[in-house]
Structure 1
């Protein structure tokens, strides 16, 4: 039986019926809106033969097979995932370094790191990628994309971790200090691990943003998913094929983001179950010799 504070009354039968009615009404409105949108698209001739490009070779285009289209899309997906897989751990390492420097005993270091974090957060990701092309000697498009994603998302991750550390009870720091632990040990062994666990869903949510921001590599010439779609459309010499190919690209991004979001939910639930199990485990008795 919960002994915590009661924030609101439990809904009664009348309130539950009202909630169900509102849910049904909103559901019907959403379905009607979707139906109206589909009808309007059909009236504009969107659902025509252009969608057959996904299952068979286009007419009057000898030598081009539908397998080439899907191979190009999968290559673009692989490039998108490659940029994300490289950038994500580097951004997390940068975030930990920035948060660690924010706890420095020197005010000059703390101020410089705070300014750097605010600057990286304020700059658009594509602008940081362009800086990477100009700053890094002989930078490839992949290096420029990773450069932009790491700097921007590292600053955002750092702020997320800092918020988690600030949310910890002050008593934990005081208890660590009473045990003789210095500020660095307190930060490394107590504050940072708890902040990571507490803010893990937010960190994974920002990872979703990182995956989506990889599409901005199109600006610096990186052959990610959207750029591959554009290349296929140019090869087919028919702008009408752009819509089904963009729909495939959108579906891929949606699937990736849903998978990462479900991962965040799973991690959060697993972490909560682990904490409950540890809290419920009785301590072993101390046996004196």
Structure 2
């Protein structure tokens, strides 16, 4: 019987957001936060034990005053737990994310994205995923995104954003530096019948041909990499194309990312906020 690594810690409230951002760089989705005395309690599960122990060591180095507890759990218990608490996610008026056991084929005006929950990859519950999908839906209704256009989904994770864009009639490429994320995304693309229009590969922006341009580039990652890749990302957006960036905390982080891209001469973005998270949108780059 296979096992998972359960990782838990409690951290002071003034460090909780910073801890969440740090975890997102190691475990893109799939952790739980609950209130605790003077702070927040974090719980996460990983299938890969060596990866989990690396996460524990890295967190202890970054937050040395926080005790981290880890233990093995049976994976079957986790799989059953998904059915107890996984609820569909409505992303604006266009998209709805749900697991296979809740898909009944009745879309009722919304576009369904069916995701098999995995321990280390996105289920669509993170606010930045919903922000991106809601934005994509709005841009499609405005006529800025159309059937036949080509997109790049940078940091595709479980492939949710790429799948959503394919279901609107676009086609494109999803890249991620994590090979296991691509394995998961391939499975999800097949389950959503978009494998023919969504090309998935391990890599980042630097693996693209310099003459490759996209009508839409979406990057839902973290502020640091977004700032570092500003020149490369903007270089692959067609003139008049759309750029969507997320995975960014509202406030100073969003300001820093926006500034890095404004310096590329593409103007100021429109900002959409969900709680502590921000989504930056340029409707017509250049």
Q: Work out the source of -24500 here, i.e. which of 1, 2 gives that when helix-only ellipticity at 222 nm (-39500 (n - 2.57) for each DSSP H run of 4 or more, over all residues; to 500) is computed.
A: 1
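Supply the structure label, taken from 1, 2, corresponding to mean projected area of the Cα convex hull in nm² with the calculated value 15.0.
Details: 1: 26.0; 2: 15.0.
This figure was derived from 2.
Have a look at 1, 2 and say which one yields 13 for relative contact order in percent (Cα under 8 Å, 6 or more apart), as calculated. Show your work: numbers first, answer last.
Values: 1: 21; 2: 13.
It must be structure 2, since only it matches.
Each value in this text was obtained by applying a stated rule to the coordinates, not by laboratory testing. Since the structure is predicted, the reported quantities are computational estimates derived from the model, not experimental observations.
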